[in-house]
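There are structures below to look over.
Read-outs throughout are calculated quantities, based only on the coordinates presented, and are distinct from any laboratory measurement. Values in this document were obtained by computation on a predicted structure and should not be read as measured data. Cβ atoms are built from the backbone, for glycine too; each structure is taken alone.
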Structure I
Amino acid sequence: MSDSNAAESAWARVDTTVPHSARVWDFLLGGKDHFAVDRAAGETLLRLFPDFAMVARLQREFLIRSVRYLVSEVGIRQFLDIGTGLPTANNTHEVAQSIAPESRVVYVDNDPIVLVHARALLTGAAPGATDYIDADVHHPDVILRGAAKTLDFSQPVAVMMLSIAGQLVDEDNPKDIIDQLMDPLVPGSYLVLSDGTNTNPALIEAVASYNKSAANTYQLRSPERISEFFAGLEPVEPGVVPTPEWRPAPDRWDEPPAVVSAVCGVARKP
């Protein structure tokens, strides 16, 4: 199928009647690739939890710091970014390839509008590579088969899961899905994960309101429960911590939120 036909097929699957997390997140980050229903959902989130836009920004900053760490200090050159959302600034491939141009990045998402934009915007320059897989986190086998076309699984890979495990309900057994993604990878691979916590009453109310109409609901969990997703891996200091506290930039000028709304961590496969 040609890129134009693929784009037309993707557009045909876009549902503008219900909010989708990728488009709502785009709204929260100040993007323009969303619909009225997504803006309405985002505005409700901000009304109930005014710090939601800050949480989105802190998530992006953690992505940048973690990718820089893995490329510069560890030597990782391959990334599998699951639940990438709509392309914004400082995407995984942009951060990685700005340091090591040979870096290879595969993005995964299941929102058709993300597919349309990914084909146009998620392009890497030689000698690196950037690819996109239209797949769902519920199907790790599909993700791994698709990623193998671009990534060399005989070499370490960093799996990025930012705000995506929360889209798995407990009945999905998110830890099992994470293990299925990590098991085929060689030692020296990494898991980078962050998710929202159930420690902030305002956030709990906002997410409950969002879940009433969302195409894909979000599950807030305790920091302890999220920490369990790293079981069997070797945590990188400082461990699983509130998102702004993971190796913050030395010149950070703003104070982190007083109430924890999300935690994150990076861990190595032994």
Structure II
Amino acid sequence: MKLSIIIVNYNVAQLLRKCLLSIQEYVKDIEYEVIVMDNASTDPSWKDLIPEFPAVRFMSSETNGGFSKANNQAIKKAEGEYVLLLNPDTEFEGRYMQDLLDFADSDPDFGCLGIQMHDAKGHFLPESKRSVPDMFNSFEKLFTNLKKNNSKSYYRNDIEKDEIAEVEVVTGAFLLIRKNVYESIGGLDEAYFMYGEDIDLCYTLLRKGYKNYYYGKALLLHHKGESTIKDGVYLKRFYGAMQIFIDKYYKEEKPLQYSFLKAGLKLRHQIEKIKLK
């Protein structure tokens, strides 16, 4: 089997249905499977999709151990040469999957690949192509609004949105990787409950000598954040994920950057909490 599409669902059954329909429509002429892992949704309506999509392998977890853990559990059951991590609130918009697999096959140092995402209003999502967080681009991300310049910043604004280019970080909403490579680097780090795990995975690939790519000629609709309530729990998980990342990679190796980033994250977290009040 060439491809295993892995979808972790949490309380977005209607969006998941649209996602599965888009796969049926656009993923053609490839031997593939779809595995849906429900991550202890409080809304049981995802079960209504089981008879509608008999070819999909549905799994469920009794507890929500986070996005990383759910993906790792599902991938253990995957049979494909490649795995595609795919958010349930996304929809394919073209028959490009074979092109992506051919592109990946052509590079023995292939790490992972992401594509061009946009929201329901057609706005390009800049997290489609990113840099690894460092002292400078993190300051830009946390405290300024320089997203529209053409510099090599946190968001790779030096790369056109329809380009194909090597990048450092792509998003876990659509992330293609060889299964054996995924397993060799330990999969997604389960220290991350939600957010940051895709940055960590991409950075791990780079440190192992692999190349990560942005494939801007393929389009994906992402109904961003539909399963996420922007509250104090969200803020704690989001900024906590960034803290895990800098603790893991910067605390010992780059102590000056670590101190700066830790202070910046703490300040920005406090600002966002005040905004919620």
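Computing FRET efficiency 1/(1 + (r/R0)^6) of positions 134 and 238 (r between Cβ atoms, R0 = 30 Å, to 0.05) gives 0.25 for which of I, II? Source structure: I.
Determine which structure produced the value 14.2 for Kirkwood radius over Cα pairs in Å, for residues 70-181 alone, calculated from the coordinates; the candidates are I, II.
I
When Rg and Dmax of the Cα atoms in Å is computed for each of I, II, the one that comes out at 18.2, 55 is II. As an exercise: distance in nm of label points 7 Å out along Cα→Cβ at positions 166 and 190, calculated from one structure in I, II, equals 2.2. Which structure is it? Corresponding structure: I.
Computing distance in nm of label points 7 Å out along Cα→Cβ at positions 78 and 110 across structures I, II gives 2.5 for structure I.
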